[in-house]
1. Assuming -10500 is helix-only ellipticity at 222 nm (-39500 (n - 2.57) for each DSSP H run of 4 or more, over all residues; to 500) as calculated from a single structure, say which of 1, 2 it is.
2. Which structure, out of 1, 2, was mean projected area of the Cα convex hull in nm² derived from, given a value of 15.0?
3. One of 1, 2 was used to compute Cα extents along the principal axes in Å, for residues 117-196 alone, and the answer was 43, 40, 19. Which one was it?
4. State the single structure among 1, 2 that was used to calculate FRET efficiency 1/(1 + (r/R0)^6) of positions 13 and 213 (r between Cβ atoms, R0 = 25 Å, to 0.05), giving 0.60.
5. Taking FRET efficiency 1/(1 + (r/R0)^6) of positions 45 and 85 (r between Cβ atoms, R0 = 30 Å, to 0.05) as the quantity of interest, name the structure among 1, 2 where it is greatest.
6. Where does the value 1.7 come from, among 1, 2, when distance in nm of label points 7 Å out along Cα→Cβ at positions 109 and 173 is the thing being computed?
7. To test your reading of the models, identify which of 1, 2 gives -0.36, -1.19 for log10 I(q)/I(0) by the Debye sum over Cα atoms at q = 0.10, 0.20 Å⁻¹, for residues 101-236 alone when calculated.
8. Match the computed value 1.5 of distance in nm of label points 7 Å out along Cα→Cβ at positions 229 and 261 to one of the structures 1, 2, and report its label.
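Derivation of every value follows stated rules applied to the coordinates shown; laboratory data play no part. All figures in this text were calculated on a predicted structure; none of them were measured in a lab. Cβ atoms are built from the backbone, for glycine too; each structure is taken alone.
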Structure 1
Amino acid sequence: MTTFLPAYDTENPACLAALPAIVEMHERHRMPATFFIVAQILTGQEAEFRALLDRPLFEIACHSQTHGLLARHSRSSSPPVPEERLPEEVIGSKRRLEDVFGRVVTGFRPPWGYGDGLKHAPRVLELLHDGGYRYVSSVLWGPNDTMPALIQPPFNYQTQGYPGLWEIPGMGWHENILKRAAVLFHNVMAPTEPFPGAIPAGAFNTPEDEFALNRIFLDRAVAGNNPHATLIWHPWSLGGFDPAMRMIELTFAYVREQQMPCATFGEFVSFFTTKGTNKDTKNTKKAIPK
């Protein structure tokens, strides 16, 4: 059974305005979530973020210190942050989040993400290991940094020397991309459709449009017996497009209707690494409560 892992890239101050509606939807559906937070956005708003996100349902994870690129990305003209800043981006940000929320942070999502994860970024992998991270979610694009990100199981970075560091790939589209100008949408689109419905006809017009695309990826993950399903969401974009969070409500109701187990990234990694592997996840899926 495929486990649903809701998550949010909480990356700029505009996210704070959208979080109350998101949190309310999670509480209503008793739905866990992982919030990948850029540490610098907490400055001056620590109490507000704690009041919203310091809840048993939620996991606090890291999205870097400043949201600067940690390694070159083919879709960005911006250079990566200087190498001397990488420890602060990877480890300093973790410590900042731990100080604010008073809990251990074990997960990291690099800004933007990559089609091949962090296999091309040995220094970042080294810092993740040194910082005590258990998992990273950096595969957020498809081949050659196109959209959508393909559906694929977790893997570890054993070949790179870090067998205890697990990659939990995202899948589908960065939802904010599908709410932007058509030129951007077509610039990142894969040249061939990986499966029917994976590439929509155009940008979203309604929350129902967005849910319909979510459902295609969720159904595909389940049909392929992928261990997990997770979509790439951003509070600032969700709030601007759908302040009532209708898409989230439709998605959560569908997940519950399909009786999919739900977990934070951290919970999933704990079950995945103790009860199964990326080749045998049968016991893992049974262990995660619905």
Structure 2
Amino acid sequence: MTSVTIRGLYCYPIKSCAGIALHEAFLDAQGIRFDRRWMVVEAETGRFLTQREYPQMALLQPTVTEDSLTISFPSRSEFCLPLKPDDQLARCIVTIWKFTGEVVDEGDEVAEWFSQMLGFPCRLVRTPDDFSRRVNPAYGSPQDRVGFADGYAILLASEESLADLNLRLPSPVPMSRFRPNLVVYGATSFAEDTWSTLTSPKGTVFRVAKPCARCAITTVDQSRGIKTGVEPLATLANYRRDAEGNVNFAVNLIHSPIGGTLRIGDLLQVDSMPSCS
């Protein structure tokens, strides 16, 4: 058994908006607390919005506390949203990929703030306490849940894998292009492809569900909110394409039990999949 060290912990409160670097992260049923609990949707259809179509969303910087969600954007006054219990908010139906379900709407004032920023009517929604969206049953158990993340509660990337990629790129890219929750150090590049579980010092077990198939968000400069061309996706496609045609970087994790805390500097014990002989 080997170990890797946690070098980065990140939370993205609003789906496809800027992240927050953490020193410590509490794990609940949907992953890191507050991670992708909010989402911006089209007002008319309830369809989710991301940097794929609106790269400027990378510049929307949320800050979250027990009582409020504050959102800032360059050249605009920040918006502070007091957090209310579910029963004080209206419900609405939204769609994220193949999932359609009921969430809570955070109200007209914050909807107007986002609508002005993006230039069309949209709403800010949140996962209610009774929200229940399953991970892909092909990779998870019936009790495994996810918030507004694309498919899984936690994404892990390694510094060594990024270093390998950057050696192949015309210009290096930062880890922020891949929007991980956990960044680890201490293994060979792409060793995470062979891992089965990671165990934290507090006994939380993270099962590797599958590699993460990457999309055009990796081509968005997260510090400027603009698309930069085809990299790093084009280079990754040269050596990280699987049999199904997915271009993979980092791995999706499913954790149990619910609860527990992760900290920068924690050692995660790694178990690898049995090798074929």
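1. This figure was derived from 1.
2. Values: 1: 13.8; 2: 15.0.
The correct label is 2.
3. Values: 1: 41, 23, 18; 2: 43, 40, 19.
Going through each structure in turn, the value belongs to 2.
4. Label of the source structure: 2.
5. Largest one: structure 1.
6. 1
7. It traces back to 1.
8. Only structure 1 yields this read-out.
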